[in-house]
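In the part that follows, the structures are each spelled out as structure tokens.
What follows is calculated from the coordinates using simple rules that are stated; it is not laboratory data. Quick caveat, the model's predicted, so the values are computed rather than measured. Cβ atoms are built from the backbone, for glycine too; each structure is taken alone.
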Structure 1
């Protein structure tokens, strides 16, 4: 996702990042780490990324 983010930024240096690309990037970014209070058994990608991606898909 970081490589995709870099490519998108390079394409849109004079404009806002296109949607839904930025929201997708943020969804993957949210799933990269545990939050304080998360159980060690929690998979951040499942808890944080997947619901955000489903919401984006529903909005389309």
Structure 2
């Protein structure tokens, strides 16, 4: 089983801003919305993906 985990492809998304929800002020628009849409699509397709972004207490 460990051998399967080591060889399973994984996807990482690094973005300064990602629009996940309107209530979470981590984006200003444009490509940030595209990054959020990409993550939601990956989740719908059950792809092994992780995202890393910055979060500010005061918004973008």
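One of 1, 2 was used to calculate mean count of other Cβ atoms within 10 Å over residues 36-43, giving 8.1; which?
Working through the options, I get structure 1.
State the single structure among 1, 2 that was used to calculate helix-only ellipticity at 222 nm (-39500 (n - 2.57) for each DSSP H run of 4 or more, over all residues; to 500), giving -10000.
It must be structure 2, since only it matches.
Using volume of the Cα convex hull per residue in Å³ as the calculated read-out, with 88 as its value, let me know the right label among 1, 2.
Here the read-out was taken from 1.
The value 29 for relative contact order in percent (Cα under 8 Å, 6 or more apart) was derived from one model only; which of 1, 2 is it?
1
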